[in-house]
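Before anything else, here is the set of structures, which you'll find just below.
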Structure 1
Amino acid sequence: MASDLDLVARLLSYEQGHAVPKSSHRHLAIHDDALVFCPIMMAGEESTIHALAIGRIGTAPKIRVVPDPRLRADQFKLFEWLAKGFEHYFQSCRDSGVHPQIWVSSRPVLTLLDTLAERLRYNRDYPVVRRFGELLTYATDRLNIAGQQALIDCSSALTGHWLTGQSDSDDEHLGALLAWLEGDRNGIGDLLEKVRIAEQQPCGSKTSPDFDRDILNPLVTEYNVARRDGANPSRLTFLAGQIEDALAPIVLNIYEKTQKAIQLLKEAELPELIHLGELEARETDSFQSFMKSRDKGYRMSLRDKPKASVFKMAEREDAEENYQAAILASDSVAQAEAILSGKALEGKVTNPRKVKLAPRRFDLLFELISDQEILHLREGSKLSLKDDPRYQVTVVSLQRRSGHAIISLKVTRGKRTHGLPKDGAKQFWLLSAPDWHRLRNERKQFKERLAKTPWTHNSNETAPVLPSRAAPVDPLALVEALR
């Protein structure tokens with residue numbers, strides 16, 4: 001049903017001629033001193049930077065251009081320059097007790113940075129370049145963590161809060177996306193013309209093919225011919241300047257649009273998620289841990305060992321669950337989607353009662369009547385109250401009568417602090433609530449269980465021989481008994 005809501009919102013956006021809100025809360029923190037990084041690569045060279053614009057939020061950029069990034073020496077000079085800037089920024093974050101935050105224009109830039117980090121962090125000949133790759137790796141590795149606040153692309157950030165009247169693939173172009181956010185009072189016709197004009201300018205990690213063929217390629221070719229022919233330094237400087245003059249306006253335009261996107265997010269009247277502070281704290285802890293490992297001289301491994309793999313997988317799963325639960329706890333649009341899809345429960349309380357079991361032992365029971373057509377609930381499902389996750393119930397039974405769902409619930413947590421709800425009260429229950437300490441407890445268990453390398457990852461051990469068991473007479477009966 002969530003996709004249906006998105007479709008309705010896109011149709012409404014197309015009809016009104018501007019983007020429409022998708023979220024009631026802002027899901028991202030915005031650091032005032034965050035780094036805005038806008039690189040573009042050379043066509044056909046997926047792990048180089050041809051030109052870049054870099055600066056802090058709200059400041060003018062520094063622009064650097066390499067005449068030909070295929071020349072290793074020139075490319076590494078750029079990386080060494082970047083390494084100094086990243087080192088200074090990361091150290092200032094450590095001193096302030098916060099995590100770094102890097103903003104880029106769109107998802108293709110994330111792919112470029114991930115490729116660069118993997119290429120450079122193992123370099124043996126240039127320690128400064130290797131250091132740059134390691135620092136970049138912190139940010140790119142966080143991309144797999146839901147709700148991460150370290151490396152953010154503006155296209156995804158904007159589409160996470162607004163929907164346009166165009167497709168998801170068209171939203172990848174930051175210029176076109178900004179045109180939808182600005183809208184046009186004259187109607188959809190003029191807006192689409194603005195979008196068409198915006199799409200003529202590159203806003204990702206590459207220039208346009210026409211620009212490469214007609215302008216850039218002749219300039220780079222002339223530069224390389226002069227270099228191979230032993231031209232004097234002044235001639236090479238002049239030719240390099242021509243390449244810079246051609247590329248600088250492109251990265252400057254991308255930088256300005258990235259800054260504009262960040263400003264739109266800051267100025268939007270969207271309150272922050274209730275749990276955004278916990279997401280920030282998680283990010284800071286990960287950053288401090290990463291930097292301490294670098295301080296101790298640990299190198300980046302080519303392959304994770306079993307223990308590290310398990311820890312990373314558990315972190316990703318925990319982050320996904322907590323992030324989705326954090327959004328549901330605050331965002332009213334996400335809550336509406338959850339109700340339609342049956343991932344949340346909303347209804348009216350009826351028949352609250354206290355059942356005595358023994359002296360000083362009792363159960364608190366009540367029913368919830370819901371009009372929801374879809375419910376992903378079953379006996380034993382645990383729910384948390386949206387307004388206070390400490391109040392939890394368990395589903396005892398679920399029945400449908402004359403178009404209504406009647407869910408019998410038993411209070412399992414919060415008996416003394418909340419007691420029974422009032423008859424007729426409306427409640428909103430979530431299938432999950434954020435648990436920011438769960439991962440720490442899981443890691444303790446993993447550490448104990450993985451103290452010895454399992455046989456699956458130890459070439460010196462063979463698979464254990466399990467005792468054979470007779471086949472059950474009625475397998476279907478055993479399956480039904482599990483329901």
Structure 2
Amino acid sequence: MSFQSFGFLAFLAVTVCVCRGSGSTRMGGWFLTAASLVFYIAGAGWRGLAVLVLGLCVSAGAVRYAERTASVPAGGPGGPARRDRDPRSRLVFGLAAAWHIGVLAVFKYSGFLTGGLLSVPWAPLGLSFFTFQQLWLLHETAAGRFHPKRWDELLLYGFFFPTVVSGPILKPQSFFPQLEEEGFLRPDSRDIATGLYAIAAGTMKKVLLADHLGVIVNNGWARPGNLSAPAAWLVILGYTLQLYLDFSGYCDIAAGAARLLGFRLPVNFNSPYRSLSVGEFWKRWHITLTSFLRECLYFPLGGSKKGPARTYLNILTVFLVSGLWHGAGWTFLVWGGLHGLAQIAERLWGQRRERLPVLVRWGLTFAFVNLAWVFFRAPGLGAAGELLSAAVTGGLARPQAWLLEGLLTRETIALGMLLPALKPWMNILRLFLLYGVSLAVVLWPRNALERAEDFRPAVWRCALMALGLSWSILSFSNVVTFIYSNF
């Protein structure tokens with residue numbers, strides 16, 4: 001069930017009403033769990049659900065074993081209790097983690113690892129996000145930093161419908177305590193206003209900007225060797241903007257839907273394209289993934305405590321894993337490796353880089369991110385090289401007409417009928433408006449979620465949001481799936 005559909009809006013409205021109208025928070029939680037399972041089945045069917053439920057049982061079994069075999073000696077007068085783990089629980093947690101990694105490898109990487117000799121033709125929806133979330137649960141429980149109070153809540157943790165498809169990846173400590181808070185399933189007027197604003201803003205980012213940028217990106221990638229240099233750069237920049245607006249739009253909608261249920265999701269984006277370094281970029285981009293990799297991979301590898309050489313190796317390992325998590329292909333490994341090498345280079349550059357003007361640091365970072373995204377989007381290394389070659393040697397001819405084919409077609413026809421004098425300028429007008437508005441959105445000092453927190457209903461604000469949301473809803477028939485649902 002896609003977020004950008006009438007079906008989802010109806011599903012969300014019914015779920016919110018039923019959960020809020022339940023006799024108790026406990027009963028509302030059961031309704032929410034049932035709704036989340038219905039949402040997943042509608043999007044992925046029973047066999048995807050069966051695979052993930054089996055993985056959830058493995059996690060629950062490991063956590064339950066550790067809880068039953070843990071001794072809890074007194075922590076001293078007035079002090080916290082300390083839980084001592086049975087040495088065998090470490091093996092149990094390791095086997096549970098191996099299960100999740102193995103399932104992910106079978107469904108997602110068997111073709112890549114065997115050179116195409118063996119592959120599974122389908123994969124459960126949201127498997128990558130589900131796997132990392134379960135690994136985070138096992139990691140925190142094994143370390144003694146978390147233990148569930150109610151076992152039925154593990155099912156909601158695994159299938160919470162705003163996040164089950166494309167995240168954010170929820171750390172146990174950011175999820176379970178909220179289920180016990182007074183506001184859970186009892187949102188106040190501020191929560192409702194914030195939630196509705198976030199849903200509207202995310203939908204507009206996805207439908208009105210990301211999908212239209214995707215038209216240019218897809219047209220360009222279909223014929224990369226035929227692009228002039230300006231056209232190639234439009235494709236490169238277009239994907240940079242599309243990916244952010246698409247994924248952050250999803251996260252805005254997810255945060256808004258959760259807020260209508262009295263639940264706050266962690267921030268997953270914080271204006272990443274305003275970053276002044278690649279290291280800062282990863283503190284602002286896909287924040288929950290960065291947090292997971294730092295806590296569950298970088299720190300266990302030794303972090304930065306074992307000397308520079310080991311630190312650089314750990315950084316490179318983390319980003320190669322990040323690349324491979326996004327997709328089974330050499331292009332994703334190259335993308336991850338480039339980001340790892342860039343962070344190593346920034347560390348070696350040190351304080352000398354900080355003395356550069358702010359605009360220069362931003363320009364270097366933004367240019368690098370744009371070029372690295374080429375490998376993320378490319379169907380193969382050869383295609384990536386072809387597009388980058390066109391960007392340098394493609395000549396200065398203006399972008400070809402076929403690059404804009406299908407872009408804002410209905411809007412262009414309507415505007416041409418209303419203002420015939422604009423017809424000769426329609427191509428440049430379309431590009432200027434689409435790229436100009438997109439850049440303004442991604443570089444604006446306050447992002448959508450920050451504005452949502454401060455949103456106060458007013459006639460002019462509501463009118464603008466209603467207009468944008470209506471335009472988005474009228475465009476639902478041409479909407480494509482969220483990019484990150486493929487990962």
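Here relative contact order in percent (Cα under 8 Å, 6 or more apart) was derived from just one of the structures 1, 2, and that gives 16; the source is 1. 32 is what came out when percent of Cα pairs over 37 Å apart was calculated for one structure; which of 1, 2 is it? It traces back to 2.
Of the structures 1, 2, report the one carrying the highest value of FRET efficiency 1/(1 + (r/R0)^6) of positions 250 and 314 (r between Cβ atoms, R0 = 30 Å, to 0.05).
2
Computing mean count of other Cβ atoms within 10 Å over residues 18-25 across structures 1, 2 gives 14.4 for structure 2. From 1, 2, which structure was helix-only ellipticity at 222 nm (-39500 (n - 2.57) for each DSSP H run of 4 or more, over all residues; to 500) = -15000 calculated on? The value was obtained from structure 1. Determine which structure produced the value 4.4 for distance in nm of label points 7 Å out along Cα→Cβ at positions 10 and 370, calculated from the coordinates; the candidates are 1, 2. The structure behind it is 2.
Quick check: 33, 20, 9 is what I get for semi-axes √(5λ) of the Cα gyration tensor in Å, for residues 98-217 alone, calculated from one of 1, 2. Which structure matches?
Considering all the candidates, the number was obtained from 1.
Only the coordinates and a few stated rules stand behind these numbers; no lab work does. Source: prediction; values computed, not measured. Cβ atoms are built from the backbone, for glycine too; each structure is taken alone.
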